[in-house]
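These are the structures in question, set out in turn.
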Structure P
Amino acid sequence: MKSQHSELIRIVSQFPNGTNIDTLLDALKPTVSKRTLQRRLQQLVLDRELVKVGKGRTTTYKVASLRTKPNVPTADTMVPRYDEFIPLSEESLEIISYVRQPLSARKPVAFSRDLVDAYVPGQTWYLNQVSRMNLKRIGEPGFENRPAGTYGRAILDRILIDLSWASSRLEGNTYTRLDTQRLIELGHLAEGRDAMEAQMILNHKRAIELLVDDAAQIGFNRYTFCNLHGVLSENLMSDPAASGTLRTREVEIGQSVYQPTNVPQVISEIFNTILNKAESIPDPFEQALFAMVHIPYLQPFEDVNKRVARIGANIPLIKQNLCPLTFLDLPERALIDAVLGVYEMSRIELLRDVFIWAYERSTQQYIKVKKSLTEPDPMRLKYRSQIHGIVGEVVRGLRLHARQAVIAYAEENIPGKDQNLFIELVLDDLKRLHEGVIARYRIRPSELRAWQDTLKKNLG
């Protein structure tokens, strides 16, 4: 297999600007089928040996500019790979493959208002319905009918430490969680640490208190976000007058080929558009992710934009008494890659996957005791036998292209208005399939192992 991959890489390297699958197929005929070639190309993209550019018929492949040699440690290999424990889609892996290239290999891009203009609240969704329902299920602590901010106030001491520490850590802050707790609770500065690090943490503390104390009044509006920036940037801006105000100066993004707009009128106009659209989004988790996409992309402030986005993402969660998004255990590299995907590719898939994982991780810290059984999902209840049947059919039939099989089944057996949600429910079940739940689908352990083995072989 290694020799086959090496030969494929050698052929691709003859095309510096990239080549398509048909050209590669002609070069390898008659020894390789198109389906086999597609699998090999997919694996080389996952291994970051090749870079995939474009979609559909316009897809091309080229050799990654920097390839890791076997047994030679690099900065990436010395850090645990987050793609080994954060579930990522194929689209997310494509983003990683692109943004991990050196700057010289990435195409310079400028701000485009198309990203926000194309979004229609209530019609466009970064999170599909199944994801939103699952996040709501795990994020509700039982305070749904209480006044806004009730749950946030109940766990305020914990949020102040967790979110202040985790968000600051994503900015390179070296305070430990214990250092952060001592600073917030006792005012003790950590020895040998920069004063700026303590200021960053204390600013986070005040920003979180602002959201919880004023939960009923805060929202996606200029007052809230400018004041969030004013608090988070206090004593950290080279120009104090820039704190809490939209920028009028040029900024550049370090280690990126993305250039934000530097026209003050455009910044102000798009900032209003982002806030208005966010306020109109009917789902709190979609609102949170929307903020994390568009605030950093616009860069409305001279600095501290990502911190504003992370704390601002908690606004709808705090207002609706949901578990906060604290970013605990989120690898810094994961967020960097995800934001670069938005900056340089206008693509949100990686940030979406990271967001979902980060929220699921956050809720584990805050919900220790929940009802043993939640209210049944009405769609799952309605189509229980159909879901169980098609999942079992996919596994027992060793169906590699699950999505196509599920779509075909839904089109034949499920009413049109329910088809999309049914498909997402089935694919979600297939994704989470393990020996502890297979009895409900009448799948034997041997059948599950055979299906998993077949998937692994075909990825290779």
Structure Q
Amino acid sequence: MIPRYSREKMASVWTLENQYASWLKVELAVVAAQSEAGAIPAGDAGEIIEKASFDPARIAAIEAEVNHDVVAFATNVEETVGRPARWFHYGLTSSDVLDTSLSLRLLESAAILREDLVSLVGALLARAEETIELPIMGRSHGIHAEPTTMGLKFASFFSEFARHLKKLDIETESLRVGKISGPVGNFSAASLSPEIEEKALARLSLKPVPVASQIIPRDIHAGFFQFLALVASSVERLAVEVRHLSRTEVGEVSEAFGEKQKGSSAMPHKKNPIVSENLTGLARLVRAYAQAILEDVVLWHERDISHSSVERVAVPDALTALDFMLARAVSLVAGLVIRGDRMRKNMELAGGLHNSQEIMLTLIKKGLTRVEAYALVRKEALSSIDGRGDFKTLVEKSPEIAKLLSPAEIGAVFEPDRFVARAKVILERAKARAKSDGVL
């Protein structure tokens, strides 16, 4: 991922230096396990573990000649150790090292994403509790529906990302596998065995994948990145909500705007929702990378390397982009400017039309059928939309409705904020669920 959308902690996981470090970690775990099993001399194994190191520049020089990165790496390590290094990479195939080290770096990355999600869940809950009683017009199809609260909007996102946090732990465990079983996964080399594999992987806090070919099956990775695409889509849902509520015609929220920040090179007045738009764009990338990784499931026989080029780009980029997105989403939520006065003004634009359902339900309680009540209320609602008067006034003046409802009963329906108390109940329910899931 380009530096603009990279944070140092995640980016460092996917540096070439860390790649070689993880390869060496896997190789030395195998050396130790083979030594314990008597497959290689203990003295030589000790010397390998003590002296083994690598030089990225030297590896690059060797790779330029041999055109094979793992061969170049093993050759460089052998140069640093000397003759005992004949036992280094003994009986292994490249994918034993590549795939097992990939698991290690995926687990590192998943731990960072977990920290990100914890931060975002906390930020969303804080804003939900702060605004749970703040009324805002709810919209369906982009059209005024019935009022809700700003806190319930935040609560919806809190609950969604809390689910992701729980699911991340499950998905992370699926990555905790390695493979040290040789060229086609059947331990054909005398220096390998299921017992050596288990011991080597245990040193890395991994477990053997139950059945491997030359590689770890790619459905494992594809499932994880499909989940990351889902998280990215949730971030985009949050961003799209902010983008709509920020529109000039709506104006109910706005992104934090720095004192010296400029919104446009041409128009000095502009304060654009650029953070939300950025998150929308990056979500497209994460989903696209997940699709590419899904294509890697289908390989020829025990393996081919059509997945390799995809993973070298898509894996680090998707993880780095999502890490950036989650961190930016935290700052978006924490700094979001909430405009309660504008929310109230927008609620008043339709002259109380959002009470149409409650008037209908009240009429049903008085004995009308649903069809009858709907027709009466619809008549006055459409008249109000056509500009013939305030909805409440039209309802009060309707002869048919006046026969069934007194002015006091109609007034009770139009009482503002009658729904707020239940919003608090909903938030408490979401918090209780998150606690039961171990998220809070």
Structure R
Amino acid sequence: MPQDRNPLLRSLPSVDEVLARPDLAALLREHPRPLVVEAVRRAIDARRQALLAGGDGGGGGEVDGPAVAAALAGWRRARLRRVLNATGILLHTNLGRAPLSAAAVERLAATAAGYSNLELDLGSGERGSRMDAVRALLLERTGAEAGLVVNNCAAAVYLALRALAAGREVLVSRGELVEIGGSFRVPDVMAASGARLVEVGTTNRTRLEDYARAMGPETGLLLKVHRSNFEIVGFTEEVEPRALAGLARERGVPFLWDMGAACLLPGLPPELAGVPDAAAALGQGPDLICFSGDKLLGGPQCGVLLGRAALIARLAKDPMARALRVGKLTLAALEATLDAYRGGEQGARAIPLVAMLLAEPEALARRAQALRAALAPVCGAAEVVASEAQVGGGALPLLRLPSFAVAVRPGAGSAAELATRLRAGEPAVLGRVHEERVLLDVRTLVGEGEVAELAAAVARALA
């Protein structure tokens, strides 16, 4: 017969009774009393729920110090936690895209810890512009006339559409009416800005004459959009930015190129030839370009606008520019990221995303062997296998980078169960499940230091 739970439920202690326990004294010394009180309530409630579910564990209604400590730790555990990325996806949107460099983290922390001259010219003592922190670096690296930073690339597109084409027509190829993550669509951004969408060409083929025929007195802007997370292959045709820039100049209409992602490091290896370069893009003649700071740039989340000074000034004066502006922490991290590019490839390798892009196969093989060796005591069957990494994050969807991974078989249970335990660890680990093994790709580890951390996390999950 089912056990009567009422006596056990009645035996549950009160909050004051638990707080009076000797083994609560240490917690009360280490933490503010309101936090401990709430943890006691949660521990009592957890015990009540366990009893109602039919559990007992021999403890009856007892709630002790370790139970309260566990409740306190669980309640206050950070929701935003560190993750070791072993997926092989360099810009994993669900994992926050590009990790920051050590210099960016240091600059960010120093700026956050006190006051800063965010909008103060220290030389004159007069009010300055928050863009001063990064403007010179952006122009120096790209050759642009002017620049502006907002909170993401979608915001950059929205601001340009609103400031330059509200109430007017914007011409876009049908093949570029993209939808990115979270059902965020280019036509929706355009509608919100007040601009009117005019589709030109077809899904797979758009020619320069399609734009020319559609242009008229109501045309306010030509827009080219990077197909961030897909490609159209086969019987296709699209207009090069240089040709669009020429048509825009001829008709006296601004041309905005939404690149989605751009790099500031020219002369990349042949296998990375498709990585768009911001300076080269401006050289093709668009009036404005925009791209994300947390994609191929390897910096914090933001949207970078570069181009003609007169147009940037119009965007900066729009009322929405204030709503979309970035704060001091973003600017501090972006400044340090841009500064790293001054050192060419050697300096840029301090940016984790750039280091991942440029990682040589031989170095990745050595890293994978080191991980396998570290796992040998707990998982002798682990083996190094060839892998393919992806850029991800809505950038270069067809580019695959050769890599290496360590394949781990679960000691007990399934590979999916091992993956679940890895995600629940501290730090959490994200890999790929393939053929009843968990693959841990080493290209997306942030430096050699994460190899030992990953090995320890896997050992704990296997145990």
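Coordinate-derived values only; no laboratory data. Note that the structure is a prediction, hence the values are computed from the model and not measured.
Laid out as a table, the results:
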{"read-out": "Given 32, 25, 23 for semi-axes √(5λ) of the Cα gyration tensor in Å, for residues 63-262 alone, calculated: source structure among P, Q, R", "value": "P"}
{"read-out": "Volume of the Cα convex hull per residue in Å³ - highest-scoring structure of P, Q, R", "value": "R"}
{"read-out": "Test item: helix-only ellipticity at 222 nm (-39500 (n - 2.57) for each DSSP H run of 4 or more, over all residues; to 500) calculated as -21500, pick one of P, Q, R", "value": "Q"}
